Structure P
Amino acid sequence: MFAEERQRRIAELVSEAGRVNVTDLAADFDITTETVRRDLAALEKAG
């Protein structure tokens with residue numbers, strides 16, 4: 001999965017659930033927690 005697609009899905013999950021857990025996202029997407037944090041930072045920067 002490409003970063004843009006993953007970030008879009010993370011944004012959808014946040015919108016649906018209201019909050020997300022970095023560890024859970026890492027497990028769901030089979031990525032590191034550092035990658036999740038970078039994705040969240042990119043989403044925050046993008047607005």
Structure Q
Amino acid sequence: MSGGEYVAAAYGVVFVFLLVYVAIIAAKLVRLQRDTAELLELARRRE
């Protein structure tokens with residue numbers, strides 16, 4: 001492999017890790033939004 005191919009492979013690996021990171025953060029955000037909506041509903045019921 002030439003140097004350019006190694007650089008391209010390294011960029012590919014970084015890109016995949018970034019995609020996985022963004023997917024994990026997005027999943028956590030969805031869970032937080034769901035939990036927040038549930039807490040708001042519970043607070044409204046207590047009033």
Structure R
Amino acid sequence: MVDITCIDEVNGQFFLVATVAGVTVRTPISAVLANILLALGTPRCA
């Protein structure tokens with residue numbers, strides 16, 4: 001099962017932070033996808 005934790009932004013690059021089978025994974029995503037996920041309610045990482 002995949003749980004999306006948050007969207008992280010570092011130096012203008014966006015990353016999807018998710019938990020997969022108990023392991024936290026941080027993968028790069030496009031700015032467009034990040035904005036769509038943020039608009040749908042995915043939180044930004046603190």
Can you spot which of P, Q, R the value 1.07 was calculated from, given it is Cα Rg over 2.2 N^0.38 Å? R
Looking at structures P, Q, R, which one was helix-only ellipticity at 222 nm (-39500 (n - 2.57) for each DSSP H run of 4 or more, over all residues; to 500) calculated from, given that it came out as -5500? R
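Taken together, the values in this text are just the output of simple stated rules run on the coordinates, not laboratory data. What you see is a predicted model; the values in this text were computed from it and never measured.
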